[in-house]
Structure I
Amino acid sequence: MYKRVLLKISGEALAAGKGFGIDAVFIHKIAAEIAAVHALGCEIGIVVGGGNFFRGVAQQAIDMDRVAADHMGMLSTVINAIALQDAIEKLGLFCRVMSAIEMHEVAEPYIRRRAMRHLEKNRIVIFAAGTGNPYFSTDTAASLRAMEIKADILLKATSVDGIYTADPKVDDTATKFDQITYSEMLRLNLRVMDTTAVSLCRDNNMPMMVFSMREPGNIVRVVSGEKIGSLVTA
């Protein structure tokens, strides 16, 4: 269905319910799903969050300078990116971590043309350190990287199976959207992504699929064109 995709994985997902750190079993399951997508001939870019270690807007950062806190959050994404790279490479695939903050000993610097070349050579690319700037979330980084690498679609893997009118974990009356526009998301104030990321996708006509990563095989199903999750269009 898609030749090139950008997959956004939250840091909290890598903790697999433990709240902090990386669940070794779960990260290898994610790596196996990514390998299955790669086997279909799909080129994959990945943006990982860092919320399982530190978030610049979290309660733990309440007394910190926002810029310093956001820089700590960016470094958290690098930890997750290296862990995911290791899990993917253990499956015999080639994977590169590219960081928006230069740290040559552990990751390549993010250069768009080099990233495109890695994808063309069937290497999986993990984009770390967000956009490299404070005040921008990893959701915004995912939107930006999806457009820079000319991805066909942005895939947002979450803990729920799509976009709802309210949090289905709290509100039993919440109803699911099979399809919705970015403008409707902003109007209804649906907190699936931050408004900067939503506006960026809307203005550049980047479609997004929001789906659950808790069910094994969902990433392959989405890439294969199965109707799961919620499709967001401009």
Structure II
Amino acid sequence: MAYKRVLLKLSGEALMGSQGYGIDPAIVSAIATDVAAVVATGTELAIVVGGGNIFRGLKGSAAGMDRATADYVGMLATVMNAITLQDGLERAGIPTRVQTAIAMQEVAEPYIRRKAIRHLEKGRVVIFGAGCGNPFFTTDTTAALRAAEISANVVLKATKVDGVYDRDPEKFSNAVRYETLTFQDVLAGELGVMDSTAIALCKDNSIPIVVFDLFGAGNIARAVAGEAIGTRITPTA
């Protein structure tokens, strides 16, 4: 594999599949199958999962909720996803730990950087829930932050599209997919890959990002192997 230690970012929306809300067990099972293939190679894998399939802080704020309160509700939604994903992975025979940035010791470990790294070294998948524990930060920023903290070699952003486009491919049939980009390209072009804080964190720590389609069977393993999949974002061209 091209990378020894990987941070995989899963959106909450990806977990709901075509249901429109909640979690699709078939999606969780497919992710577990792909993750099992990656872990079998000896790759150390950590996961940050979003909560948009259950609750989005920005949407709650737009509806009149206090923004910080809405973000905390969104963090709790990510924990629900993390625990569900842990169950799916363990049913596939993959030892998994959930660590949360908000203490909830009855269901998960608190986030402790050194402990997370030790779990990875022992071959366990670590799922980070509750974002970074603070409102006003996205789970994309959390992914970049945790990647830097655990010294991950790459951030893999698994989405519902097969890479980064110059415009929305669902609205424009002539949208062009980029194979490679630099961090500066993303920031200057406001391409919306991840929020600017997440991009800046990866840029400052020289952590490449690969954006790819989650739903292709074996795509996670292909991305970890360094195959030409999706869009690769690097410090320099």
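FRET efficiency 1/(1 + (r/R0)^6) of positions 63 and 215 (r between Cβ atoms, R0 = 35 Å, to 0.05) computed as 0.70: which structure among I, II? That value comes from structure II.
Looking across I, II, the calculation of distance in nm of label points 7 Å out along Cα→Cβ at positions 95 and 167 that yields 5.1 traces back to II.
Taking distance in nm of label points 7 Å out along Cα→Cβ at positions 23 and 47 for each of I, II, which is largest?
Working: I: 2.4; II: 0.9.
When distance in nm of label points 7 Å out along Cα→Cβ at positions 23 and 47 is computed for each of I, II, structure I gives the biggest number.
Largest in distance in nm of label points 7 Å out along Cα→Cβ at positions 15 and 191 among the labelled structures I, II is structure II.
Where a number appears in this text, it was derived from the coordinates with a stated rule and is not lab data. All figures in this text were calculated on a predicted structure; none of them were measured in a lab. Cβ atoms are built from the backbone, for glycine too; each structure is taken alone.
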